[in-house]
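Scrolling down, you'll hit the structures one after another.
Derivation of every value follows stated rules applied to the coordinates shown; laboratory data play no part. Owing to the predicted nature of the structure, the values given are computational and were not obtained by experimental measurement. Cβ atoms are built from the backbone, for glycine too; each structure is taken alone.
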Structure P
Amino acid sequence: MSREAARREALRVTATALGLDAVLVTNRLNVRYLTGFTGSNGALLLRTGSSAAHPADLFGTDGRYTIQAGTQVPDVELLVDRATVPALAAEAVRGGAGRIGYESHDLTVDGLAALEKVLVDAAAGGVVPELRSVRRAVEAQRAIKDDDEIESLRRACAVADQALAELAAEGALRPGRTELEVGRELDARMLALGAEAPSFETIVAAGANSAIPHHRPDPTVLREGDFLKLDFGATVDGYHSDMTRTLVLGHAADWQREVYQLVAASQAAGRAALTVGADVVAVDAASRQVIVDAGHGDHFSHGLGHGVGLEIHEAPGIGPLGAGSLASGMAVTVEPGVYLPGRGGVRIEDTLIVTDDAPELLTLTSKELLGL
């Protein structure tokens, strides 16, 4: 059984427990997770029961992707139709499904109305199947990474680590350059090292801009004495890395060392709290309290971290408004920050894997305060 087939079986167990006869998976990344398909138009019909006429799984796409589907999804029967989702829904009705699960977070209001009409038409005057949301059932599966996924994450993190190390060694992070120049070079270096793409729009923030948590690189010139905050990642095999390092261009002032050491202590506390069974709110609190106790609680304005995988932000969310607990195999970030408007800010972020022992650190670039 392929890893994708095993994932489909796990979803089938969930669907059966929910009393569903079939599940229509439309979210593109969930389709990739369950089938291996990477094209732009694909959906999956998964049945809890099957027959010779109605297979357990049916993958739908359009004529542009028949060859690709044959290569990437060889173990699932193929349905080729430009109107992929309606065609799969009609197949579910013809197979006798009475309750069909759907991804309510992925389907628009208009899309749901169209799907309901398809079911009515396909029933042809008979009993119309009931639609029930499966909410984020596949995302819940995706939160626990298997060995292959973790290896892809390791490779993605290694690319980002090496790209930053090479730029620093070449003197590319220096006064006189602009944020845009540094960001473009960092992206280019990750691509040259094997990344499919940057994980997200790379953040390069110098001086006062480093106090803006998600500053977009602009023509600001790097200056001696600036904080330089770099938040970036690489995508490998579809999996994203995420890392933030904050440097000083030249000699660090006392206030910069103080803020940096505070964030480093907070980040260490957050990493130490990553244990199996830990409540995500408690993990956030363990890190946040260090900053609060130092009088900078108002300067830490975001959650502590998030899951990473096929998306740069996925379950679990680690923050004051989070829900749930950590499990072995989850890939998460820990990224506290202190941001002083008009002066500068520090964020330190790692990607880690929760394990039954200590968490595995994937982003290996030094977290010492470096002066370049």
Structure Q
Amino acid sequence: MTDAGLCDGLAVGLAGDRIGFVGPPADLPPDVPRLNLGGQSLLPGFIDVQVNGGGGVLFNDTPTPEGVAAIGRAHRRFGTTGLLPTLISDRLDVVRRGLRAVSEAMDKGTPGLLGIHLEGPFLNPARKGIHDGAVLRRLDAELLPELTSLTRGRTLVTLAPELQPPGTIEALVAAGVIVSAGHTDATYEEMRQALARGVTGVTHLFNAMSPLGHRRPGAVGAALEDQTAWCGLIVDGHHVSPVVLRLALRCRPLSRFLLVTDAMPCVGSDQTGFTLNGRPIFVRDGTCVDAEGTLAGSNLDMAGAVRNAVRALGLTLAEASRLASGNPAAFLGLDHELGRIAPGYRADLVLLDDALQVTQTWIAGQTPLEGDLHA
């Protein structure tokens, strides 16, 4: 897929870790090795900014470089070539270990690692969902140096803007942190103020936030009215009704939505359950829930999210691809090198068959076997 959409009869030439050529096969030198894709769809690799776990590993429980690499390997099988390992609200010592793990993993060149997502603990207890209320807190100024300590990659912080002290959002943004509103009980007015203060993302739109009411528009109303913030969507058929998602897509530019998985360790494994903050979580009928039925992340992978976006939301494959690659790349400020099949861009690619199942991936021009040597 190119910027013009899905195109037949094109060749993509790799030059090391970059895309060196996109054009007619006849324009390639005759001695260049070739791989016939057999009519399958070659797309930009998927980018997932909300990945709690995978392959049997929960980032909160294994905040180590090895844990990060294992999660990346699990999701690569489903077309994810770039991701942010995501820490669910936890004690500050776990947050520090997670930041250190990502920093060390990036130093090692872990394939696909783009940074970290801290989903809390700066959330509103009224909208905590599965998060542990005992660890939730406000973002005090003394924590800013730690939250801005990652010198490579991107740091994304999800917080409830209505609870944060004045100036903290602005300070995070000034330090290069991407700030997203989530698990928030903000009023419409508070959400509008947060967007004006530098919030550029909305974490899993509709879930764990003040809803759209006909007299109180809430955080959802502010997000749908806004035309610039990036809204993450969990398209698994469980978190949000497809009907509601289709309505949302009509309210604002498609270029400001992105697919996320909110994936748990069951993705890429045969786990039927796991523990989150001491609470048993059960994998049932494609969902992750606790004993009371509260959703606890998802059992969704990015290839599944793309399929669902096509089949349940009525998007074309080209549109769904952009929500899974180009849009999240732009949200992270990495659209100068990721999210497109174009010369000069990193050779992060995914190959899908007619059933939209992943048959091959490349990260920086390497296939999984080669890439795992650097994990």
Structure R
Amino acid sequence: MDIQIIPIDESKKKAPPTDFAFGSNFSNHMFTHNYSVEKGWHDGKIEPYKMLTLDPATTVLHYSQEIFEGTKAYRRKDGKINLFRPWENAKRFNSSAARMSMPAVDVEDHVQAIVSLVEMDHDWVPSKEGATLYIRPTMIGTDPFLGVRASSTYLHYIITGPVGNYYEGGLAPVSVLISDDYRRAAPGPGGTGAAKTGGNYAASILADEAAKKAGYTQVLWLDGKTGVNIEEVGTMNIMFVYEGKKIVTPQLTGSILPGITRDSLLTLAPDLGYEVEETTLNVNDMLADVASGKITEAFGCGTAVVIAPVGNFGYQGKDVQVGSGGVGEVSRRLFDELTGIQFGRKEDKYGWIHTLDPK
């Protein structure tokens, strides 16, 4: 793909911030790419970060034909920059597009756009310990038409911004409310739970706000069919550690997002000596195993947070502490190993890293 480069006017160029609050600051440039049925994907460019101008009748504003992704760029000690599994994110972007009746992007073009954008704003990739450059690809339907049908035009764009820890406490335990009143997604594979589309997240906000008012950090979602099988925690996949040796996570059913971090941990864990299993997890059995001490740790995992240990679960008016209530040994080891690969401190045995050396 030929990408037109439109650099920002030096007089309007922003310096990278020193505040790395998650999702609050954005780099100087963005990538944009347009689609029409007649032309296909065309007019790819990197240009100054700008506001989008949309007709009030635009499809995305009324019928939520939208998808997004999340990945990161990591500053190494030698100054080079690592991208972590960008091709896998691009493939998942296309899986979401297929579910939302949107056109696929060329995977290589998509990764090329990310590489070019990060190289353009390479000074925005933080050097601060634990901080990264968050990369947000998005696609929206852009037909100005009030009618429930697939758009015939689309905008594919990518923005970036430096971020610190998703939670202010970093790798610290979070409290989780198990929701009995709300469900994150309809039973799959017919639903949209496995797609990274905004509607899934909008539907979670009410339960999330209720959990925070009750003093919890996140919500544990149960499945929409039985109401007892565990699916995700907040916007993350969830894993449970049995007796410090075995890592168990809900199997992908079509209503659970196939997380890149999830897949990476399931690949990494056996090489660290842990057994892994993907299976159906009943919430009552899980709580009984936590109470008996059989489950010694639980943690959420995802691109934004990497690993979020669970300190306690709240369910039907009762709280149960997980293990010591702190950060467990397995959670910390997995966090250290995965972030070590991402930041270039540890050997990448899996071919996950794509290294950039912008000048």
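State the single structure among P, Q, R that was used to calculate relative contact order in percent (Cα under 8 Å, 6 or more apart), giving 14. Going through each structure in turn, the value belongs to P.
Looking across P, Q, R, the calculation of distance in nm of label points 7 Å out along Cα→Cβ at positions 53 and 165 that yields 4.4 traces back to R.
Out of P, Q, R, which one gives 72 for percent of Cα pairs over 17 Å apart, for residues 109-244 alone as computed from the coordinates?
Working: P: 68; Q: 58; R: 72.
Attributed to the structure labelled R.
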